[in-house]
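What follows is a group of structures, each given as structure tokens.
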Structure I
Amino acid sequence: MNDRGYYGQFGGAYIPEILVATFDELTLAYESAKADPTFWQEFEELMRTYSCRPTPITFAENLTRHFGGAQIYIKREDLNHTGAHKVNNVMGQGLLIKRMGKSRVIAETGAGQHGVATATMAAKFGLECTIYMGEVDVARQRPNVFWMERLGADVVPVTHGSRTLKDAINEAFRDWVTNMDTTHYALGTVCGPHPFPAMVSWLQSIIGKEARAQMLERTNRLPHRVYACVGGGSNAMGIFSGFFEDEVELIGVEAGGRGIDSGAHAARLASKDASLGVAQGYKTFFLQDDDGQMRHTHSVAAGLDYVGVSPILSHLHEQGRVRFESATDREVVDALALTVRKEGLIPALESSHAFVQAFKEAPELSSDDILLINQSGRGDKDIFTVADAFGDPKWEQFIRDKAEQYNA
């Protein structure tokens, strides 16, 4: 990265003049914290005592036996407080908010995990909190909306555009422009204008630092391949960062939706449908039409339907350092079901994308090879979507009974 926040040709800070001073303040706070070893010590202690870090690595013995190839290990970010990797970045930004003396935090969220994590941080640090969430995601992630509101956050449904993550980001930026003196925008992923991609990557690198040390301690060697799902890319950057200097293949798995050929997907780097553009303050690959208008995306996983992707991952893709694949909705639901039955683990629909690709590749490798999957979140938030996908008659009857009770 250069001093203007570019990773090769990607990144930068394409922001209105009114936000320049705010971004300068944030950049200074971030760079000061990064140069201060006591900040990382405070961060690690907070995560140890509040979010149960380090999260463990689990050997998936039954899945390994089922596929008959490589050994499969799973990094358990689902065991974080609030149920996903999102809390790593949010609690770190909370410490920065304290340093900057702000009293309010805003955020966008898709799957809702970042929203819950931000609302949790705000409750702990005594901050006013507003969460922007696309109307479509509000409907399919109602359990997370419930908890955000119980934690004291004002959840604002975004009703225009595709009513998903990209629209929630736009609304959060509009809020920030109006309230920047008192408000910090806790962007949830490794996208947006500089310094957000660098800052979020740095805070999420706690995953990769742990995972590398744990694999060496557990197996006395590094994994052959590491898999992570990719929406914006924060969990992927988190775990990948631990292995950049090693001869380890890194695989990001995007949302294939109803299939690449259908056009109903969110695969930016794993398809030929994306093109280089500038939007939401940075330059990267976006799913856009010939006029630069953002296309509608689709994924069964609310956290993976973002129209863009991290500029850092775009750069790593261009360099050939990270390989990108996609997984369809059907493959994702099947992989989740298999993991639940074989290991008693319930990965989020987002995380299940990474499982799909690892399951495809495990049988082709030898028993000496090791695969590491980042289980970035837990799947209890997805119960409505998953139960619908399974066509579970008992669940459908439960919903009907509840509706009748409320209508009585």
Structure II
Amino acid sequence: MSKNPQKLGGAYVPEMLWDTLRKLSAEFESAKKDAGFQSEFQDLLRNYSGRPTPLIFAVRATKDLGGARVYLKNEGANHTGANKITHCLGQGLLAKRLGKKMLIAETGAGQHGVATATVAAKLGLDCVVFMGSEDIKRQRPNVFLMERLGTKIVPVEYGSKTLKDAVNEALKFWMENLDTAHYCIGSVLGPAPYPEMNRYFQSVIGREIRSELMDRQHKLPDAVVACVGGGSNAMGSFYEFIPEKSVRLIGVEAGGTGTKIGEHASRKIAGELGIFQGYKSLFLQTEEGQIAPTHSISAGLDYPGVGPELADLYTNGRVELTYATDAEAVSAVDYFAKLEGVISALESAHALAEVRKIAPTMPKDSIVVATLSGRGDKDLFNFARAFKDESFRDFLKDEYDRY
């Protein structure tokens, strides 16, 4: 469906999906102009999700780092604990307008899965979520929550058993159920109109950052930092500031354990132009041009591609991409927990790791905002393992025996 072979994005999909995507695109364009849709969406954001989310001044971290004033945009304060519910609410309302009866989704960290399951329950829709079996092990608390919400979880047992494989299975299921199911893609990626549509819903993050900072500091931030997997929270944070050339936009990818293929999930390290899962963007690839294996301690960043709009901004120099290692992310969780009483998700911790690097190099009157895409509840078991908490291990053994 892509008319311009040089343009990132597009819709490189089987012909059987064309009509479905065309109808979705038309409904999205109609909904943007529909006062009733906008009113219902804004009401759900305000009175169900809990927006606007707070912008926290990290007083002790600012003092300790000795440079820029550090602010944390706490998307973890949303209902379900992450930014994901924002675009899920938007897509859920579109699905109902299209007469769909079911939401399907893929998930890695589980936050998008929980958000989709929550929205489906709220709007009276069935829900099926596809999740790699390795991610199910890493994110068991979120699997439990999805099941309680009435969602069917489908484990994916092939490939790396992580997010990219879950996407493949979700796409297959969608093509078998086009009349009844809406595929609620979890980031600013996939075939058009998904990248633009999810960015449209998520852009509320950047608008809130601008409003909250102008109200409190009467100025724009000097830098906005966000973790990058597919890029939903990053594009949501960045979009408002793209025209503001004084604002640095910094995306932080998963540096994993090294720079070799299979040790990380950073397109900055090794991303190349390619087409995968219906869109053209930057992907991690092998020498043979196949999608490469990835690694990250955070399931939500463990994905080979990046949203096409974000890739375009990076290749054109408007967005900077960097990366944080697994160890740096874990250390950042510990640092901000002890200094600010904020326990972020491992995904968000990659952004916090970058803040620890750049804030000391910036003037004291400057401002850096880090978007916390989600809270750390879901990573409890990963944290216990990373911090080698033997008492937690003993607790789990006792609970197992009691069970």
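Out of I, II, which one gives 0.35 for FRET efficiency 1/(1 + (r/R0)^6) of positions 96 and 320 (r between Cβ atoms, R0 = 35 Å, to 0.05) as computed from the coordinates? List each step's numbers first, then the result.
Details: I: 0.55; II: 0.35.
Traced to structure II.
Of the structures labelled I, II, one was used to calculate distance in nm of label points 7 Å out along Cα→Cβ at positions 184 and 256, giving 3.0. Name it. Going label by label, the one that fits is II. Looking across I, II, the calculation of distance in nm of label points 7 Å out along Cα→Cβ at positions 88 and 208 that yields 1.5 traces back to II. Here mean count of other Cβ atoms within 10 Å over residues 200-207 is compared for structures I, II. The highest value is that of I.
A short reminder: the numbers here are calculations on the coordinates, not readings from a lab. This is a predicted model, so every value here is computed, not measured. Cβ atoms are built from the backbone, for glycine too; each structure is taken alone.
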